[in-house]
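What follows draws every value from the coordinates through simple rules; no lab data is involved. The structure presented is a predicted model; accordingly, all values stated were derived computationally and were not measured. Cβ atoms are built from the backbone, for glycine too; each structure is taken alone.
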Structure P
Amino acid sequence: MSSPVNTSNLPSQKDAIAAAIALYPKRPFAVSDVASQSGWLKAAGHDARNLYVSGPMGLATSVALGLAASRPNEQVLAIAGDGALAMNLTSLATIAGMKPDNLAILLVDNRVYEFTASVQSPTRDLDWIAVGRAFFGEGQCVRLSELTAERWAGVKRPALIVADVAPSAAKPPPLGLTPAMIRAEFLGASRG
């Protein structure tokens, strides 16, 4: 179990997502989980390389693995909330077994289900660094707050970036995009 986190000085999900994307020299493909992470990814900077996943919660890591396998020369960043990733922990075993050298996961850990703003996630006391190390190894699990672009360039993939973030006082902004629009933009970017 991890120790309690003081959330008063933590970044927002939007700022954590923007900081993680900025670690890359070239914009990675970003696959965000349903709801919160998709809204905050778009707010952090809309890009045609963003794939805003809709449907069942927790699938960003699985979808990102498929994208990483089909685009081996491109970097892929899955963005998952702590509650969402808890619903698909088996994806970490699959990722560890496949060892894609172009895939990383950004875990935004706010310890609550953001759309309820108050219901604590069942993983609120989980040590995500230890979980990441169990799947990927000692050097492949890092805290966002300790990363620089130079350090990130030396982290072997697959990797887990743990971002402790403050629970949001407001719901994420709406996407303002239909699934058809997301698909068309993403397909256009993935052909380039």
Structure Q
Amino acid sequence: METVSPAAKVTFVDAVVAGFRKAVTFGGTASRPEFWYWILFSVLIRLVTTTADAFVYPEDINLDPNTIDLDSIASELATAVQHSFASVTFAAEIILLVPTISLTMRRFRDASWKPWLAGLCYLGIYASLAGSLVIASSMLSILTIAGGVTGQETTIVGGFLALVFAVLVQFASVIIIVIGASQPTKRTSAI
């Protein structure tokens, strides 16, 4: 049975400091505690920033779920998207993106997984998110400009299927990251 020395234990603060210190270090390895403490830190930051954004843009929380006016829905969604790009949460996401990707790649290497798979997963998440935004906005503009789906049924169905595909890509990417990061350290040298 392998024991861990007290000096080798990673604390929450150690993991956060290492995450920023090694933000652009894509080589090397990262332990499971280092990775999961960083994820915990990221979740806590997002909780704080989304709470701050709720105070800055309270109208985004009060979208009327019972409205059937497509112009009103399109206007409210456009405003919410504009606010999301000018939010504290978006700024925090940008700041945490590269350290999270590099840490995940190091964690995958430590678990003897291919580090490029982690990069590919993050590419899948953010590319499908951007694609979803474009597809959803074009579908909404078709619905609001045309006043309905007359003659545009194929485009709407295709857009809906593309959105479903994007969600599946995001879900699969997150599952691969969680499974890869949860793997134990694989020792490549003799102990």
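Can you say which of P, Q returns 18.1 when mean count of other Cβ atoms within 10 Å over residues 42-49 is computed? Could the numbers behind the result be given before it?
Working: P: 18.1; Q: 14.2.
The structure behind it is P.
Given that Cα extents along the principal axes in Å, for residues 90-137 alone, derived from a single structure, equals 41, 21, 9, which label among P, Q identifies that structure?
Numbers: P: 36, 18, 15; Q: 41, 21, 9.
Of the options listed, only Q reproduces it.
Out of P, Q, which has the highest value for distance in nm of label points 7 Å out along Cα→Cβ at positions 154 and 178?
Working: P: 5.0; Q: 3.9.
Once distance in nm of label points 7 Å out along Cα→Cβ at positions 154 and 178 is worked out for each structure, P has the highest.
Suppose helix-only ellipticity at 222 nm (-39500 (n - 2.57) for each DSSP H run of 4 or more, over all residues; to 500) works out to -10500; of P, Q, which structure was it derived from? Let's see the in-between values first.
Numbers: P: -10500; Q: -25000.
Answer by label: P.
Which structure, out of P, Q, was Rg/Rh (Cα atoms, Kirkwood Rh) calculated from, if the result is 1.09? Don't jump to the answer; show the numbers that get you there.
Numbers: P: 0.93; Q: 1.09.
Derived from the structure labelled Q.
Can you say which of P, Q returns 3.9 when distance in nm of label points 7 Å out along Cα→Cβ at positions 74 and 98 is computed?
Values: P: 1.5; Q: 3.9.
Checking each candidate, the match is Q.
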